[in-house]
1. The value -7000 for helix-only ellipticity at 222 nm (-39500 (n - 2.57) for each DSSP H run of 4 or more, over all residues; to 500) was derived from one model only; which of P, Q, R is it?
2. Once distance in nm of label points 7 Å out along Cα→Cβ at positions 234 and 258 is calculated for every structure in P, Q, R, which label goes with the largest value?
3. P, Q, R: which one has Rg and Dmax of the Cα atoms in Å, for residues 66-201 alone, as calculated, at 15.5, 44?
4. Which structure, out of P, Q, R, was mean count of other Cβ atoms within 10 Å over residues 50-57 calculated from, if the result is 13.2?
Structure P
Amino acid sequence: MTDLLETPTGSRPVRRAVVTGGAGFLGSHLCTELRRRGVEVVALDNLLTGNAGNVAHLADDPGFRLVHCDVTDYVHVPGDVDLVLHFASPASPVDYLKLPIHTLKVGSIGTNHALGLAMEKGARFLLASTSEVYGDPQVHPQLESYWGHVNPVGPRGVYDEAKRYAEALTMAYRQTHGVDTAIVRIFNTFGPRMRPHDGRAIPTFIRQALAGEPVTVAGDGQQTRSVCFVSDLVRGILGLAASGHPGPMNIGNPHELSVLQIARDVIEATGSSSGIRFIGRPVDDPMVRRPDTTLATEVLGWAPEVAWEVGLARTVAWFRDAVDVDVDGVGEQATVEGVDVGVR
């Protein structure tokens, strides 16, 4: 194992971390990388949109524990904690449109509880925010100083505003209670462990192409996305965690692609004979999305390393196995343990 992650919190290395949403797509990759670095990990997940199979490879690892709980409840983690990574939230349109109230509660109540845990333990806290705080942006590319263009009463508002509130709450804990906090704004990310039916473009396109079905592109496909391979994102997140920077900080790949080009690339990468079928665009679907990552480069020395074509090939290879085994993305279940619950 490599050296423990170092953070400025108390001038000590991170020996034990809590990852909320630890069985989700991003959370599970964070758990894996933290264990690779020798950090003990407690993953909290209610498995509403997460999947214990994502961390099944860690089930026999004595340095990893998956706890079945909901962070909107009062959650206490016994023992020392050096870092809290708050990644619990429905994140795909399919999920947050089906679970609007839970999405708002995990962004508000859940964030409050995760911040309370960090404050109790004297831990550094990192909030997983999102590029969706920029809404359908009128500034391009998006810098951290941009306040966004969000429709709070539209269908996407339940996710966008949950994250915007979570950012405000994180800053309030920093300014009022002196909690060592950071905010990362995550742009579109892809890679293994995405759910084939989660409604996001890349897993949807791959699933459809592998099945020989028409690949469904919203609108005319000229809206853009900037997609980052998951290993690059995790490296940036842990770099921010190890810095003293409060954020907000964009982490994402600034290489911009049209949705139509993504669909064509997926068809080519899968070797599929699928055609493209155009469907209606969702309400408030952003027209453009590209991060300005100057801050991450200047502060962390971070830049994406995995090219789109390379990451896509890795993701397609994983999906070939995952879709063959279980198209719903529910695989082997890791051990789920109880949690100590009480009022802090």
Structure Q
Amino acid sequence: MQRETRFVKDVVSVVTPVYNGEKYLSRLLDSILCQSWDSMEIIVSDDGSTDGTLAVAESYREKFRRRGFAYTIISSPHKNASAAINQGLPLVNGEFLIWPDSDDFLDRDSVRKRVMFLRENPQYECVRSLSRYRDEAGREAPAEETRGDLQKQELFFPILESETFVCCGCYMLRSEPFFAIYPQRKIPEYGVGQNFQMLLPFCYFHRCPTIPEELYTVLVRPESHSRRQLTFAQEEKKYSDYEKLIDEIIDICRICSAEELRRLRLWKCRRRYWLAVQYRKKAKAFFALFAIYQCGGVGFFAFLKSLAGIFCGPKFRSFYHKLKKKKKNGAKAA
């Protein structure tokens, strides 16, 4: 039976999934302790760590008690980040919800500025800030996501299609509308992260403006789970899981618009195509390309050009560029 919750006004709930974060969890927890916002609860959800993560988390109990922040640590057998999030969601009591990664950290005013924006703009149910990227030495690192058009507020497709960033620590949601989408306090569990589940249904129903300030720092670690090299079979499994997740999100959002469903199918086909091209799987690339053509994602002549590129490879591309250059020079001479 679903329990009724009266979310505590002004309190920001922080749910942080962590797996083997002994070396970096302290940085995030210290950044939470230093926040200029004084009403917070922290839920550290350990995903079956095998290092000293739990000991590090336990060492912060007294610090959070002195700061006046509620602090909870939960641990469960190792599964994935979305499962760890699900362990923490039933404990959320705050009016607002954030879920930063355990190896990143918040600027001192990150929480306050987002809360104040939502207080002053009750027409919005969520808001996001910008982020910066740093390596372990604190040096600037290349951004891993594009910022896109920061004036856009309808972000479902821009997030899905990688036209804007999904960086989890940048977003703040109001808890009540979030749990209206997930009344059982459980997001779909897949081994492909948690951000699509947290954000896509919410952004389908609600607009999300952007505070144009860098209020969150992403730590770029070459050894992190999201950056490890995968085999084709592993990549294909990951892509398949993403497709299953999107199908579940379609059901959650009750998407029935023919155009939106076409666009979602096109997203799947394009991903299949680029995966096949990357690993030189010609047959898979052909079928994915044909599906893109059927979805209206590419015109007939572009389809033929891409098809020739699949089966003729570099020789065709070299010939095509020479032909294009010759045609261009001829046009100039005329």
Structure R
Amino acid sequence: MKIKVNGKEIDVTGQNTLIEELRNIGYDIPSLCYDSGASHQASCMVCMVKNVANGQMIPSCSTFPQEGMNIETDTEEVLSLRRMSLELLLSDHRADCEAPCTVVCPARIDVAQVILHYDRGDKDKAYSLLASATDIDNLPCKDCKAPCEKACRRGTVDKCVSVRDMMMVLAEAKDLRVVEAKSVANVSKDVFSSKLGRYSDAEKEWLKEVYSQPSRCLHCACEGRDKCKLRQFSTNAGIKAPRYGVSSHQIVKEQIHVKGSLYFEPAKCIRCGLCVYNTNDGFTFKHRGFDMQVVIPEESKNNVDEKIADICPTGALFTV
């Protein structure tokens, strides 16, 4: 079968969806609701292409090639529609990609990761992360003006985390083991980074109750940020911040333990449905339209394979 793609005639088998055919010949078509080999339904509209033959915009993840198609993949019209789709998804995606404390650290210490392992009780790993990022015997935190504490989101709830004191305590703990770890923060200004926004009064009270671990840190950084396709495609589209703001009604920072090391954070979910269509009596949809949510019933948690996190396009499903 022959179709045209960006003005060039090509042969396709017709047995694969357009997104697979286009990817096979070198076109990098993005998609969030599609994962090769997984069950899916078109929903994100990030994979849209235009069939010039009839003037239609079509989702390439669920459309099969037809003789005479004339596909455009990279015109401004197509890219603009994809960008709009991403911006709409971002308007309902409430998350910090990077923790503010890490972003502002002048020594480029991945402050968030150090505190995360400290709170998990793995002080050896926390010490090693700090030691791998800086000269542990001449820790810059000692004379630093602590912009991390000024940027700390916990400070908007009650009182900021005592980051500098914690770093000094770790630096002095010479008896801790050094394990393999890397903790140099590499936060690029060119990479899209979403932000949580302000907490409501009710959320502040909830956060005080839930985040009461040793450091009191809210652990803002997204654990899935390095594999997040939403972030990757937003960066590629040149999006610096959500155009429409963030209007999610999901509970901020609610992390639901599914099973084993698997967690689900609804506020980061874009409702692509991959976890619903690829679990048997596991994740499911609740409500319809704009109010639709992905949920995991308590009685269904044991039916979920932890590997489902591998096909989640955001950090909504992650393992620790």
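1. Traced to structure R.
2. If we compare distance in nm of label points 7 Å out along Cα→Cβ at positions 234 and 258 over P, Q, R, the biggest value is for Q.
3. Q
4. R
Quick note: the coordinates plus some simple rules give every number you see, no bench work behind them. If you're wondering where the values come from, they're calculated on a predicted model, not measured in any experiment. Cβ atoms are built from the backbone, for glycine too; each structure is taken alone.
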